[in-house]
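Undergrad: The following blocks contain the structures, represented as structure tokens.
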Structure 1
Amino acid sequence: MYKNGIVLTTADRIVLESYRNLCEGMANYLGDGYEIVLHSLENLDSSVIKIINGYHTGRKEGAPITDLALRMLENIREKGDVGYIAYFSRNKKNEPLHSTTITIQGEEGRIIGLLCINFYMNTPLSTMLEHWTDRESAKQSLPGETFVNASEDLIRETVNAIRAEVLADEAVSASNKNKEIVSRLEAKGIFKLKDSVVQCARMLNISRNTVYMHIRNVRDDAD
């Protein structure tokens, strides 16, 4: 089916390129114990187009596809198997890895690449803990994140939080409280959500036109 590779369309290449950033983000999140590999099926002899922490398997960009990946692709072709697999393996030094290989679909649902994650199981626990607790990015002061199941819940919780923040801010005069609330909501991008203006107006007990006026003023000031 694949011979020495497949012909990629422009759309296929865009999909694969988008995974490069995903690989970087995953590696940053997971840490040095994880090898992240992006394969393109355009050329099986040099399928690795992105690899992070490749020292775990001794590979670099331009390395070929693995035998297991080839078997996986054949099983999908012959039996219609699922497009992912998790398994245990070993590197050239006979060190244990816990791995997963996930297919990447391109134009018309064709499999055009693979995303592979290999966890080096000999990674010291101290290294993992350091990654989670002592990273520079973790030291940055970041706002909390709100997890909800519906956009109206996000709007309600955000409006309530900003309203409490502004009402407690003595630097904002009473006559400018609602304007400041809308300004801070606009800065958070909350008005990109459907019905956010209506819900905000109802919660602040002001008209929708007033909310729109405040939004326009904020955007005009930013220009």
Structure 2
Amino acid sequence: MKRYIWSAVIGGVILIIGAFLLGRFAFPNTLVGLPVPEVSEGQRGELGIDKNVNESTIDNYLGRSDAIYRDLRMLKDPGYYEAIGGDSYLSGFVRGFEVVPFPYLVNVSGLPEAVGETYNGKTLFTFDGTNYQPNYQESMDILEALFPKDKVIFLMCGGGGYSGMMKKMLVALGWDASKIYVTGGHWYYEGENNVEVRRVLPDGSVVYDFYKVPMHEINFEELTEI
């Protein structure tokens, strides 16, 4: 009897391994444990926010060795995001995400009128409405270093706008859309991995502990203009 039980167990294990390998080779682009990117409906969909991998579920996908996590906000955005219920400051972030300010990567347009203008200084690329043109010889190398093509990429920002713009930019420049998830905005995150940056002092004043923020700096003075 024991021999038959062990045979059944071994047979089951072989079937499971075989199914796993078949899936990996038959569908080489399938990401293990991840749903296929699927845009939400309505206004969130217009921003490109994913239906399944977003602020409500991102905790389930943190800590993956095959992924990188990027928050696209500035520490202090010149735009007045309080006008739309947001925060111009990076007052907190999801643990595991590293900050790469989107306005440093490319000129930003299309923000809500109430927000006004964001940063309009030097950028790695210029978007003319159709194409992304590099402004420096190192622009593409920097972009590929910050957003490796061989990794799954999770994008987040304040409300979702910068994240959606970032995915459009990456896809236009040759990245695989099926490996990029627009996870929405930190303003709506209520998970268990929040890192607080905003701190209220006993006298009621507010300070921001930006030293907590893992941020990728871009020193434009060291780059070679095209």
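Each reported figure results from applying straightforward, stated rules to the coordinates on display, with no laboratory input. Bear in mind the structure is a predicted one, so any value in this text is a computation, not a measurement. Cβ atoms are built from the backbone, for glycine too; each structure is taken alone.
Undergrad: Going by mean count of other Cβ atoms within 10 Å over residues 144-151, which of structures 1, 2 comes out largest? Walk me through the numbers on the way to the answer.
TA: Details: 1: 8.9; 2: 13.8.
Comparing 1, 2 by mean count of other Cβ atoms within 10 Å over residues 144-151, the maximum is at 2.
Undergrad: Could you figure out which one of 1, 2 the value 24 for relative contact order in percent (Cα under 8 Å, 6 or more apart) was computed from? Write down the numbers at each step before the final one.
TA: Details: 1: 14; 2: 24.
Among 1, 2, the structure yielding 24 for relative contact order in percent (Cα under 8 Å, 6 or more apart) is 2.
Undergrad: Between 1, 2, which one scores greatest on distance in nm of label points 7 Å out along Cα→Cβ at positions 64 and 96?
TA: On the way: 1: 3.0; 2: 0.9.
Largest calculated value belongs to 1.
Undergrad: Tell me which structure, out of 1, 2, gives 9.6 once mean projected area of the Cα convex hull in nm², for residues 88-159 alone is calculated.
TA: Numbers: 1: 9.6; 2: 6.1.
This value belongs to structure 1.
Undergrad: Here is a further query. Using distance in nm of label points 7 Å out along Cα→Cβ at positions 112 and 192, single out the structure from 1, 2 with the greatest value.
TA: Details: 1: 2.5; 2: 3.2.
Greatest value across 1, 2: structure 2.
Undergrad: Another question about this same structure. Determine which structure produced the value -7000 for helix-only ellipticity at 222 nm (-39500 (n - 2.57) for each DSSP H run of 4 or more, over all residues; to 500), calculated from the coordinates; the candidates are 1, 2. Don't jump to the answer; show the numbers that get you there.
TA: Numbers: 1: -14000; 2: -7000.
It traces back to 2.
Undergrad: To continue, here is another question. Of structures 1, 2, which gives 74, 51, 37 when Cα extents along the principal axes in Å is computed from the coordinates?
TA: Only structure 2 yields this read-out.
Undergrad: To which of 1, 2 does the computed value 20.5 (mean count of other Cβ atoms within 10 Å over residues 72-79) belong? Don't skip to the answer; put the middle values down first.
TA: Working: 1: 14.4; 2: 20.5.
Corresponding structure: 2.
Undergrad: Ranked on FRET efficiency 1/(1 + (r/R0)^6) of positions 152 and 176 (r between Cβ atoms, R0 = 30 Å, to 0.05), which label among 1, 2 comes first with the largest value?
TA: Top value of FRET efficiency 1/(1 + (r/R0)^6) of positions 152 and 176 (r between Cβ atoms, R0 = 30 Å, to 0.05) goes to structure 2.
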